[in-house]
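Participant: In the part that follows, the structures are each spelled out as C-alpha cells.
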Structure I
Amino acid sequence: MGSRGGREIETERLVMRPPSSADLKDWAQIIFADPNVMRFGPQRDMTPRERAEGALTGYSHLWEDREAAGWVVSDKTTGRFIGHCEIQHDLGEPELGFALGKRYWGRGIATEVVRAAIRFGFEIVNLDRIRAVVNPDNIAAGKVLANTGFTAEKEAMRDDIKVVVYSIARADFTPDNSFYKVSPPNDVD
C-alpha cells in the first residue's frame with residue numbers, strides 16, 4: 001500500500017483500525033444481525049455474515065485503491081468490537097458512514113468516531129468536503145452529524161428512500177482538543 005495504507009486512529013476511548021477476518025463474527029452479530037442497528041441502513045437480501053464479509057472486502061478495497069478509508073471501531077481498554085466507520089467515494093463524492101452496536105448508543109461514541117474520521121479525511125486524505133446521507137427518521141445520526149459540524153443541505157431520494165444530505169467543508173472544520181493520534185502508514189509496497 002502507499003502513503004495511507006491501513007492507518008489506525010486512536011482517540012480517547014477508541015481504536016479505529018482496518019478490519020480483518022477476525023472481526024467477521026462480531027461484525028455480523030453486533031451490526032448486521034441487529035434489526036435496531038440496521039433499521040435505517042440499506043436493506044439487502046444477504047445474511048449478516050455475508051454482509052460482514054462484503055464490508056470487509058469493501059473496506060480492504062478502500063485502502064488498496066486509496067479512495068478513502070474504512071475502520072472497525074473497538075474499545076481501547078477492552079478491545080471489544082463496537083462498530084464501523086468509513087469514508088468512501090459514493091456517486092463521485094467522499095461520503096461518511098457509520099454504525100455502532102446498540103449497547104454503545106447514547107455514550108458519545110458515535111460523535112468521537114465521526115469527529116476522528118472527518119479529521120482524518122481533511123488532514124490525512126486532504127479532502128475538501130465530506131457528505132453524509134441519513135434517513136430523516138434517524139434523529140440520533142442527524143444529531144451526531146450536527147454535533148460534529150455537518151450541515152443539512154437538502155432532502156433527496158436514494159434507492160427509493162427519502163434521505164437528508166449533510167455536508168462539511170474543510171474550511172468549516174476545526175479540530176477540537178480531544179485526543180487523536182494516527183498511526184504511520186502500514187506500507188507493504
Structure II
Amino acid sequence: MTVQPLALRQLHHHTRDTLQRVLIEIHEFAAGTGASRSRHLLEQLGNRIRVSAEISDALFGITREPTPFLGRFHTLCHGLLSLFADAAQHLQLDISLEGTCPPELELAALCATHEFVGNAVKHGMYMRLIGQISVLLTCCAESVELVVTDDGWGPATAPKPGQGLNIARALAEQFCGAISVGRRNDNTIATIMLRTMR
C-alpha cells in the first residue's frame with residue numbers, strides 16, 4: 001500500500017472519530033441542559049454536523065466509502081437543503097436524473113451540484129419562507145448538463161462571483177464545458193455543461 005491511500009484512510013478514520021466525539025459531547029450536554037432553547041440549539045448544531053459529514057461523504061468519501069452515484073447525488077441535494085435552510089423555511093426540492101453519468105464526470109457533476117444547489121438555498125432562498133428548487137442532471141455518453149432552477153430572489157444586478165461560482169467556472173473550463181446563470185419567468189436558472197476528455 002502506498003502512502004497516499006494510507007494517508008487518505010487515516011484522514012477518514014480521524015474525521016469520523018472526531019465527528020463522533022463532538023456529537024457525543026453535544027448530546028451529553030444537551031441531555032443535561034434544562035433550558036429547552038439551549039437544547040434545541042445544540043440539537044440543530046448536532047444535525048448540521050451530521051449533515052455536513054454526509055455531504056463530505058457524498059462528494060469525497062471523507063468518513064466512509066462513497067455509495068453509487070445516484071445515492072450520492074440525492075444525498076448531496078437533500079443534505080445541502082438541510083444544512084443551509086432555516087428551520088422556519090418550507091422549501092420544496094425536486095430532483096431528476098436522466099441517463100447514466102459517465103464515471104469520469106461523476107465527481108465533477110457532484111461538485112457542480114454542490115455549488116449550484118448550495119447557492120440556490122443560501123442566496124436565492126435567503127429569508128424566503130416558501131420556495132422551490134429544481135435540480136435536473138441530464139447525462140449522455142460523453143457529457144452531462146446540470147440545470148438548477150429556483151424561484152428565489154435571483155442574482156444581484158451586477159453579481160460578484162463568489163467562491164462557489166468560481167469553482168463551477170473552473171470545473172467548466174477543466175471539462176471543456178460552459179456555465180450560465182440568468183433569470184427567466186421569475187426563476188433563477190443556473191446551467192453547467194461538462195464534457196469528457198475523450
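Participant: Work out the source of 16 here, i.e. which of I, II gives that when relative contact order in percent (Cα under 8 Å, 6 or more apart) is computed.
Facilitator: II
Participant: Determine which structure produced the value -17000 for helix-only ellipticity at 222 nm (-39500 (n - 2.57) for each DSSP H run of 4 or more, over all residues; to 500), calculated from the coordinates; the candidates are I, II. Display every interim value, and only then the final one.
Facilitator: Details: I: -7500; II: -17000.
Only one of I, II returns -17000 for helix-only ellipticity at 222 nm (-39500 (n - 2.57) for each DSSP H run of 4 or more, over all residues; to 500), namely II.
Participant: For mean count of other Cβ atoms within 10 Å over residues 77-84, which structure out of I, II has the highest calculated value? Let's see the in-between values first.
Facilitator: Details: I: 17.1; II: 21.0.
Once mean count of other Cβ atoms within 10 Å over residues 77-84 is tallied for I, II, the winner is II.
Participant: Further question on the same structure: Upon calculation of distance in nm of label points 7 Å out along Cα→Cβ at positions 93 and 165 from the atomic coordinates, which of the structures I, II produces 0.4?
Facilitator: Working: I: 0.4; II: 2.3.
Answer by label: I.
Participant: Right, something else. Starting from the value 1.08: which structure in I, II was Rg/Rh (Cα atoms, Kirkwood Rh), for residues 101-148 alone calculated from?
Facilitator: Details: I: 1.00; II: 1.08.
Structure of origin is II.
Participant: Let me ask something additional. Comparing structures I, II by percent of Cα pairs over 22 Å apart, which one has the largest value?
Facilitator: Values: I: 43; II: 55.
Once percent of Cα pairs over 22 Å apart is tallied for I, II, the winner is II.
Where a number appears in this text, it was derived from the coordinates with a stated rule and is not lab data. In this text, all values refer to a predicted model and were calculated from it rather than measured experimentally. Cβ atoms are built from the backbone, for glycine too; each structure is taken alone.
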